[in-house]
Structures are given as structure tokens and as C-alpha cells.
Structure P
Amino acid sequence: MKNIFITGASRGIGLEITKQSLFQGNHVIATCRSPAQAKELILLREQNKERLEIMELNVENEDSVRLCFNKLEEKKQSIDILFNNAGIIDWSDLFEVSISSVEKIYKVNLIGCLMVLRKAIPCLQQSISPLVINLSSRLGSIQLRGETQLGGAIAYQCSKAALNMLTKQSAIDLKPLNIRVISQSPGWVKTEMGGADAKYQVSEAVSLMLNSLNQLHGDQSGIFIGEDGKEIPW
């Protein structure tokens, strides 16, 4: 049984990671901004009282991040896998996106991940083989953007490219602590963010993701992979 920590767990991919992780017999710490309103998480907890813990966490708020992890540190909670999943999107292109939207997206998609990762280090160090997964996107691949005319979502694309750099550098910085860090794209998924025309149902995408993570070698870190486990160019 692994201890799995998930941000943005009240809906979409985060909720499905919670469900499938529980089904696999793991202990899950599912976090979200408003636990009292997370009806599906609350129902899951009723069905998995011993293995699901719901905690409040707003990745935009440094005090919220600090309080969450202080509670975990106090009880010497280990984290085997951390999913930095919380994220938002604005589909506006280069000419239309507002600066306030860019700031908001960077605060959630990049700064929030950085704050969570740093505060999680003591809990990750309690694990024998800790792994951090930063949920990225192919839209964050600089090389792939050079091979397509796909436009729009400029703030999101830039934030995921920046997140990939966080993955690459933190994998180096945390190697002495035996903490691995990777970026993973879930693919194009039918969520509120991905829309109804997306390629994957949420359950299918998460199943592919978790299966590919299980296939990782113990020394793989600082890489960018897709839902299928294949490497994506930075």
C-alpha cells in the first residue's frame, strides 16, 4: 500500500486518480479548496474510511499550503507519490489574454506546484522511493509548438513549459534526497478543461497514466512523458 497525495482532487483527473488509487488498495490524501463541498470525495470517504483522508489545500495560498503540510509533518506522514494536479486554463491567444489571467494561471500552474513540492519534502523523505508527478501538457512542449500551427491558450502553454523546467531542475536538486520528479501529460481528456471533443474519457486517461507510472524504472527522473509512458520532447 502506497501513500498518495493529490492536489485538485475534487473533480476531473484528480478525482479519478483518487478513485483508481483507492481501488488499487492505496491510502490517499485528497486535497481541494473546499472539502465541505466536495460531494464525490465525501462519498468516497464513506466507502473508504480507513484509506481516504480529505484535506483543505488552496495551492494559490502559501498559508494554506503551509498549514496542510504542517499537519502532515506533525504526524510524520509519509508520501510515496505526490500528484501536482491542480491547474487552470484560459484559451485566449497572444493578442487577447489579459495580464491578470496570465498571473492567475502562473500562480496556480507553476507557483502552486513549487510551493507544494517544497513543503512536501519532509513527507517525501519518509518514503523509501518517493516520486513527484507534475501534471503537465503537450501544449507545454516548446519543440512540439514549433511543429504545429496550434494557437491559443498562450498563458497555459507558457505555464506548462515553465512547470517542465521546474520538473527538470527539481529532479537535479532533489536527487541527493532520493526524490524523483517527472512531468506527465494525461493527454487530451474529456474534462471541464479539455472539453467534450477530447480523445479520452477521464477514467481511460488516468488508467493509462497510472499504468505507465508503474512501468518506470527506479532511476528515471527529470523526464517528460505522456499518458502512454512515451517521452515527450521538452
Structure Q
Amino acid sequence: MNLKLNFENILFLDIETVPEVENFTDLTEAKQELFALKTQYQRKEDFSPEDFYEKAGIWAEFGKIVCISVGYFTNFNNANRAFRITSFFGDEVKILEDFKKLLNSHFNKAQHLLCGHNGKEFDFPYIARRMIINQIELPEKLNLFGKKPWEIPHLDTMELWKFGDYKHFTSLKLLTSILGIPSPKDDIDGSEVGAVFYKEKNIKRIVKYCEKDTIAVAQLLLRFNNEPLIEEVNIISV
């Protein structure tokens, strides 16, 4: 693609989300009714709102973020190239505040970009909505009000793969497979995160899964730009 990017200016990220409470019956009656209305089209007559609630994590109005993993390159153009990765997890408010602090302190310049897979449709707006719900002021990189399309500091590997075909959805798993990138999906998938969080109470497993996705997003952008892939030895947890 020859995107002419400075990879050291890009923050790669992925998020994991779950329903805001474990069970549909834990919602207030008003919230149950709102969820039923929100999901009426998707459910049709096949599922009751309660049966459909396991999918609630995909909506920022009914879900919450349990992990944000981020990665960035250092020494990109020499033999010491490294990809540094870290994760924010635990209490959602702290996750969002720590992520905001990272953006404001290290990725707040005009040249800095955020990159995710389907990030423009999911990760970036989800984070922004959860910040507003939790009364956290948006960082500049997520505040798109008044910005022209070419001023939005976001990259999306799925959008790049579309080549203008707006109907085309390609999963991260499929793209890494066809492009010869080690698959990040060797443990759980997105549909299992809620159960791992609420039933297993295994946040470390979710963090590992989220970090693998973040690495895969960076690998995709490297392949799109005909750059060598990241070697495992050069991935550093910070």
C-alpha cells in the first residue's frame, strides 16, 4: 500500500468488553425495557431479551470495558526495533483514566495516530461513549467534533483492507490467516470474554487475548506497508 507512515507515531490498540452486569435480571426494570427495545431488530422473534443479553457487551450503553491493550514501536528503523505493549484492566473508570493519561502525555501531538481493526466502528467510539457515561472529559484524539474527515487521527486496518468497498467485513482472524501472520485467536474469542470475566473471573486470560489482538493489528499494518513482521523476541511487555 505504501502508506508512508512513521510507525513510531502510531498507538495500536484493542479493547475487550462485557455486559455491564452479569445477568439480565440484575438490570433495573427500566434498563431491561431499554435493552429489549435496543435489540428488537437483531433479536427478531428468535431470542428473548434475556437470552440475548450475553451479547450486551457490544453496545456501550449496556456494556463496559474490562481491558484496553496498547502497543507502540521504538527504534523502528534500526536493528533494535521493538514493539512495547501494555494493558489497562480492572475498574473501568481507572482503565479509562489511565488510557486518557497515556494519550495526553505521550500521543497528543498532531502526528500521532490511533490504530485498531474495525476501530472506527467499534473500539474508538466505544471508548469515547464509555468516557462520557463515566463523566470523563474526552482526550483530543477521541474528540472528533468539528473535525474534517482528513483531520481524524485514526487508522483502521479493516477499512484499509476494504479499498472503498463499504459492504466488506473481514475479521482479524481471517486477515492474519491469509496474510501469513501468526493467529492471535488461539485461546478464546470475543463471544467468550463475558463468561471468562464473570464465570471464570480470569482477567489475566482476557488481557493476554487482548494483547495478542493488539500485536496482530500492528502486524497487519506492517504487512500492508511491506515491512518485516515483528519477531516475538522483539515484543516487550511494559
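Every read-out reported here was derived from the displayed coordinates using simple, explicitly stated rules and does not represent laboratory data. These numbers were taken from a predicted model, which means no experiment stands behind them. Cβ atoms are built from the backbone, for glycine too; each structure is taken alone.
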Mean count of other Cβ atoms within 10 Å over residues 75-82 from the coordinates reads 11.8; which among P, Q: Q
For 48, 23, 12 (Cα extents along the principal axes in Å, for residues 67-130 alone, calculated) the corresponding structure among P, Q: P
Structures P, Q, by relative contact order in percent (Cα under 8 Å, 6 or more apart): label with the highest value: Q
Kirkwood radius over Cα pairs in Å derived as 18.8 - corresponding label from P, Q: Q
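Please state which of the structures P, Q yields -12000 when helix-only ellipticity at 222 nm (-39500 (n - 2.57) for each DSSP H run of 4 or more, over all residues; to 500) is computed from it.
Answer by label: P.
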Among P, Q, structure where FRET efficiency 1/(1 + (r/R0)^6) of positions 91 and 107 (r between Cβ atoms, R0 = 25 Å, to 0.05) as derived comes to 0.65: Q
